[in-house]
1. One of P, Q was used to compute distance in nm of label points 7 Å out along Cα→Cβ at positions 16 and 104, and the answer was 1.4. Which one was it?
2. Identify the structure, out of P, Q, from whose coordinates mean count of other Cβ atoms within 10 Å over residues 40-47 was calculated to give 7.9.
3. Of the structures labelled P, Q, one was used to calculate mean projected area of the Cα convex hull in nm², giving 13.9. Name it.
4. Among the shown structures P, Q, from which was the value -1500 of helix-only ellipticity at 222 nm (-39500 (n - 2.57) for each DSSP H run of 4 or more, over all residues; to 500) calculated?
5. Computing distance in nm of label points 7 Å out along Cα→Cβ at positions 88 and 120 gives 1.6 for which of P, Q?
Structure P
Amino acid sequence: MPSRPDDIDPGLLEQELDAYLANCDVVDAAIIATPDGRLRAQQQRGAFEVERAAVMGSSLMALGDTITAELGIGACESVIAESQYGLVLFNHVQGVFVLISVTKSKNGLGALLSWARRTADDIARKHLAGHGVSV
């Protein structure tokens with residue numbers, strides 16, 4: 001078992017993302033980044049540039065954390081960015097990773113929310129237990 005979350009084999013994380021894409025038809029790209037913006041794994045159906053998305057996604061989650069704390073409404077779990085042509089969903093994975101999901105479907109939010117949460121929970125349960133992270 002790895003001694004730190006950073007020691008988790010990126011291949012194992014990519015397997016989780018493979019399952020995510022196989023189960024959720026609307027997701028076009030899935031990225032796992034660290035809170036400081038390092039890309040750990042990615043899988044996609046397209047040709048998205050994901051390096052900078054990992055950095056920006058981590059920053060956006062930190063902003064979500066700050067806003068929800070300031071408002072006193074509990075811990076931030078996800079942030080949604082809606083664009084003209086799709087959606088980007090950012091989820092915490094036990095505060096150790098950020099799962100970034102991209103869809104070009106404007107009608108795919110429900111499926112994306114459900115499968116992203118399930119994927120984040122699976123990653124936490126399978127790969128973060130034993131790292132001092134409560135799952």
Structure Q
Amino acid sequence: MATTGFNGRNLTIDWETVTLVGVKSKTVSISNEYPDITSDDDSGFQTFLPTPGKRSAVWTIDGVHSSEVLLAAMMAADATIATGSVTVNLPSALAVPGDIEGEGVIQSLEFSAADPEAVTFSVTIASSGAFVYTASAAS
């Protein structure tokens with residue numbers, strides 16, 4: 001019986017050129033927001049323009065605090081926007097796996113510490129500008 005799919009730990013996320021460590025869960029949300037142009041002429045059926053008015057991506061990452069890469073990026077911003085390159089390395093057994101790359105803005109970074117648990121973190125990064133998908137070698 002053939003199996004398909006990948007283990008979640010094989011999907012990694014890089015900030016700048018550093019793979020984030022201590023990650024336990026990650027979510028990547030990609031949105032295309034199409035302008036609604038529904039009018040009385042559409043007989044009550046919703047109609048959209050064929051190209052999105054806005055495209056965006058949001059990366060939400062949670063884990064055990066083991067690196068200060070994101071904290072350093074956010075604090076170094078000196079009241080300016082904390083931006084950097086984000087790469088989602090798609091899991092694959094291929095020699096050339098696919099990825100999603102673009103500029104991101106750290107919207108929030110949270111640390112949590114409960115005695116006697118490990119210090120954890122949660123970060124939300126939103127796309128800022130264009131992001132691109134590069135297909136794997138098998139595509």
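Computed from the coordinates by the stated procedures, all read-outs in this text should not be read as laboratory data. Remember, predicted model here, so these are calculated numbers, not experimental data. Cβ atoms are built from the backbone, for glycine too; each structure is taken alone.
1. Values: P: 2.7; Q: 1.4.
It traces back to Q.
2. Numbers: P: 15.8; Q: 7.9.
Of the options listed, only Q reproduces it.
3. Going through each structure in turn, the value belongs to Q.
4. Clearly, the read-out refers to Q.
5. Going label by label, the one that fits is P.
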